[in-house]
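Next come the structures, one after another.
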Structure 1
Amino acid sequence: MKGHPLITRVLVANRGEIARRVFRACRRSGIGCVAVFSDPDAGEPHAAEADAAVPLPGASAAGTYLNAPALVAAALAAGADAVHPGYGFLSEDAGFARAVQAAGLTWIGPPAGAIEAMGSKITSKKLAAGAGVPVLPELGPADITAYPVLVKASAGGGGRGMRVVRGAAELPGALESARREAQSAFGDSTVFCEPLLAGARHVEVQVLADAHGTVWTLAERDCSVQRRYQKVIEETPSPAVTEPLRARLGAAAAAVTRAVGYLGAGTAEFLVTSDGEFFFLEFNTRLQVEHPVTECVHGIDLVALQLDVAGGAALPPDPPPAAGHAIEARLYAEDPADGYRPSSGPLHALHIPGVDTRFMPPAPGTERGLRLDSGVEAGSQVSPHYDPMLAKLIAWAPARGTAARLLASALDRATIHGPATNRGLLASVLRHPVFLAGQADTSLLDGYDLAGLAPSGEACRLSATAAALAGAAANRVAARAAAGLPGGWRNVVSQPQRVSFDGPRGRLEVAYLWQRDGIAVVPEPGTAAPAVAAMAPGHVLLDISGVRYRFDVARAGGALWVDSPLGSVVLAAVPRLPEPAATTEPGSLVAPMPGNVVRIEAAAGRRVSAGQPVLVLEAMKMEHQIAAPADGLVTEVRVAVGDQVQAGDVLATVTGDGTAAGDAVRREMASAADRGPGEDTARP
């Protein structure tokens, strides 16, 4: 179209899943694509799949994916004529948009002025209020008369820089922590407060606007299932939205879109109360993580439409109608039972049967299906430097219940070996009666039984049995002895072999006995031993009360993964002669993940209570408190603010009350206090 340059090659200023998603849309449109990658991402899929890839030296986000000059230079060096920012990083940075356009490149996004206006939650709320859209009041510390309130970062989202404050005493610390996290994540420490609406639902409206005055408002998405105010499960349409409310939400989203002179894809987000009232939250000037559910019910490709609009194309007057129901689950590398602690390291396996990995909307007439949008694959390294999301699994079907059942089943059948994930939590929520009844709000995961997500004791016992038998089969195949001798052969054939494992519910011991007609499991007291139907290295069939189950056993990275219809269980074989160096001193506070020390809360010599923070790590864009395991004294702090630590590093030591070491520290502290600050405290 006249006045709009033809887009022929797009640089995606992002990484992982969204970079791969944009590449697919570009290829279907006949457009070339360019990747950028940091040092940790050099071997990742997005760097290999583009037509060209430009390295961004370094590991930190600040020096790579947040480095606007380096990204513009990469686009020019690779011959790109347009830049797609994806989501996160610089996708909502008006300065980056202007830098892209100043370099003569097409910006696949809204005008910089719209980004600027909506990039600040404070400014966007004022603009929405001016357009007649209801908003929650913005509160300064002096304005707060009732609690709870929510501290929010003005410049970002994704749950970062957000803190719930339930009393005045918590407010100063929450403000400081939120400002620090917001500065790290978004480069802007501005925060504000607003009332916390208990029991509200998080509902958003996808919009798409062209340069010719057309504004689409698509089916709303319900994003109420959240942890740490970050979305976990999203769906469309919302089970809580009636047709009259849908019309009001769409009109409000369109009003805000037109008020800011918007262009391209964006999202208006709202809080919806149980009585049908709603309040504007923010406007995201980019593609959303959850955009696939919208694509599935409308049968459209939002990224392709972004490319078309950026090239000057006009949208049809109305979008395709929505049909059916779609639900997305975000698969994170994190352990929900351990405070949602992020996990990093090698991903040994990622396979979900029956999924479409082409990142495409469903074909017209397709009744149901599964889609996987993934930034990683088997062999990937999950880096501690970036967001812990691994992939998004999406299911669509004519009815909501069918979509939920399809998605939960796919999660159950997935093979995921590597860092801990929230797979079990996702499947549990999808089967939760509150969710299935369409009544989930943003408080659903508050107080959720996370400990109950662990595999059952029976599943652990049988998985350990399968692991022991698969190991026995592997030993027999690898044995150099005569083929007629069973693996693990010994002179006293009546004595069983014994193998021990550490599992999700503690220590497990398996005993088995080689016999003339094969192998038999020795039952534990009070249990019935399963019959061994078949066994081979990596695969075991067990007959349990007349029902046969297959157990798949894989070893990688020093752990054993056992997948079966009873669930997925991770085991660690217990060595018969453990290494002395494998233990740490009692009271040691160990880094649970690689990260950066951002704050020391308790110096050496300070008394702390159980659960009290001793120091704070930053990893995967979030702050994580390292707390005292018991009442006692901080006897040693081995790190300083700014230090980079690795998983397993000892950060500090807390000596419990009543121990000899604790008494010695107290005596030394008292002696030092008696000597006074001017006396020599050195010992011979």
Structure 2
Amino acid sequence: MRYLLFQTGELQLVSMQALTNKIRYMKNKILNICLVSLLLGSGLTSCKKTFLDENLETVRDLSFYKTDAGIQALVMGTYHHVFSSQFNGEMAFANMCSGVDEFRTGGDPSNGMYSSYGNTFGPIITPNNGNTVLSPAQWDNLYLGVGYANQIIENASASASTADAIKKTALGEGYFFRAYNYLRLVSQYGAVPLKTKSSSTVELEFTRAAPKDVYDLIIADFTQAFNLLGNTGSPARITKDAAAHFLAKAYLSRASEINDSWNSTTKATDLAAIGPLCDAVIGSHPLAPNYGDLWRYTAPNGANENLREVILSAQFTSDLSASGQNTQHLYYVSRYEDIAQMQRDLSGDRPFSRLCPNFFMYRIYDLQNDSRFWKTFRTKSKVNANAPTTPYVQGDLGIMYVINQPGDTRFSANLLNNSVVYSTTGKTIPHVYVAYRNGQTADGGWNDTRRFPSLSKFMDGSRTAGFNDVDGLRDITLARSAETYLIAAEAKIRLAKLGTGSYNDALPYINAVRARGQYASGESRSVYYDGGAAPSAAPQTIPPSFFPENSYYESNNIPVTTAASASLAVSNIATLPAGDEYIINVLGLSSTYDRMLAFLLNERSRELAGEYLRWQDLSRTKTLVQRAKAFNPDATPNVQDRHLLRPIPQNFLDAIQLNGQALTAAEKQAMQNPGY
């Protein structure tokens, strides 16, 4: 069964799951809908006046969205759907962070097929349980966003208003929303149907537009947004700088390897356009002085959510009726509550444990000089059980992850007999997990995907309903200027390959990001904080497991110091940092271009790990298969070239028609991406 959703004049084909979610949302939001059901093969039922058989004088009809107030209300609803709703549930990380070099499936395999590319992954997703993200979920979400954007563009364009709020701001936002959704669609699926007009009748016949045509629309729309929008309201509102950032990203994507069969006529001009766009954004959005400031969340709408570095973010607040749920804090957290001396608490988060870092993440950092690892991953937790076993008391160090160097002989082969002593208390730490034990050089460590340093970028201790609460309150960053630097750097690398400029031209952009990652003079390397320590308004009866230290000194085995770290600047592209040379050697890369692209992709991981960018980056550069095989144990046996694109959902192919008839099996296969 499929359903047609008629939303403010826009007809979209969606799944029952998406329909149910939209009805729940729209009940309390701005959109009035008319539902048309379609039993496949049985004909069409049109919207009729007797659909609800009610005469509610206070209900607005679609004409409201042609007024200034209606257009602005439609824009606000679209902000929620396009930016925020994708982070309520597991769809975002499943499609954008799974199946890559950075992460593998953690202790819960609800969406493990997205990491393994195994037999249950395809045009129809075979669910592991009720948490599994089904194949149409992302497709439906993005096309609903396209529908809203089309309505904004049409109504704002047709409006007789002369107000900038309508003719510039709302119209520019509409173009941005449409381009944003289509950039996601073409990045995930390649050729996709183009829908640039709203529908007044049911439509069932769609064809897939070539990626070239999709990119033409994306770049035209982002350009329109750039020309129309001002530069106030960031990061809650779309600005000229946000349009510039994503326009540069669209140019970079069109110029990437996945499009090399057709992009030769646009590549040079696309790459040349990126630098000026990025430079303007960088000038308005300086990097935060301390990398940790980005993740030191203390309260909804607090200081860290409004740093100048942040260009655009998905908004969440303590008023869940207005912002909905952000559940991303659940998915990157290690299990901790199921071992001795520990129990679940608010600061430790509710550990759904969907994504576990691959050892790739431990290999790429300079763990002595680059603070970003220690400010990205939680490596220590307090004893917080109600009745700890003697000699432990609440507040002692209870869990420690040691991220050391291959060949380290300080820790015995038997993990349980390490007898690692915490210097402050003189007590043996109850649970110690060591990356490389007893001189080991191969990756593997403790080999338990339930236990890992937790990515802390989304942890949220401000949740208001207790330690089992899933309703996160912190914003999700969609764009920040550190990525803008790296977009510019990649463009310089690609221009050098074309013979324009030098590979060294990329280094000032990369080094600016790396310099911010260094430890500053006087900065304690052991200090740690994350959003899990943010206070909650709800009374807490369980002691916090949050521990304000990392395992820097234990991992590196160096004396305590607060001196400035050695420079992370790269000046010689022939000799890249040790972690990068290791990755390059494993991948067997030799050309200057391949080495520099690998360096750039590694730098993107160091800076942007987990920020819903990685799958698209590896897909567009056609490095996904090589890197996933090398560094993701889940994907190694299965990942193939077909996985550079997602499968077109089978439900969509089963529901559409050609010349008034359902597609034949051959026609469905012709519309499907190769290999599925």
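Here, each number is a calculation from the coordinates, and none is a lab measurement. Model, not experiment: these values are computed from the prediction. Cβ atoms are built from the backbone, for glycine too; each structure is taken alone.
So helix-only ellipticity at 222 nm (-39500 (n - 2.57) for each DSSP H run of 4 or more, over all residues; to 500), computed for just one structure, reads -7500; which one of 1, 2 is that? Comparing all candidates, it corresponds to 1. Structures 1, 2 were compared on relative contact order in percent (Cα under 8 Å, 6 or more apart), and the highest value belongs to 2. Using FRET efficiency 1/(1 + (r/R0)^6) of positions 437 and 557 (r between Cβ atoms, R0 = 41 Å, to 0.05), single out the structure from 1, 2 with the greatest value. Between 1, 2, the highest calculated value is found for 2.
Looking across 1, 2, the calculation of P(r) over Cα pairs in 20 Å bins from 0, in percent that yields 16, 46, 30, 8, 0 traces back to 1. With distance in nm of label points 7 Å out along Cα→Cβ at positions 181 and 269 coming out at 2.8, pick the structure among 1, 2 it was computed from. The correct label is 2. Tell me which structure, out of 1, 2, gives 25.4 once mean count of other Cβ atoms within 10 Å over residues 237-244 is calculated. Clearly, the read-out refers to 2.
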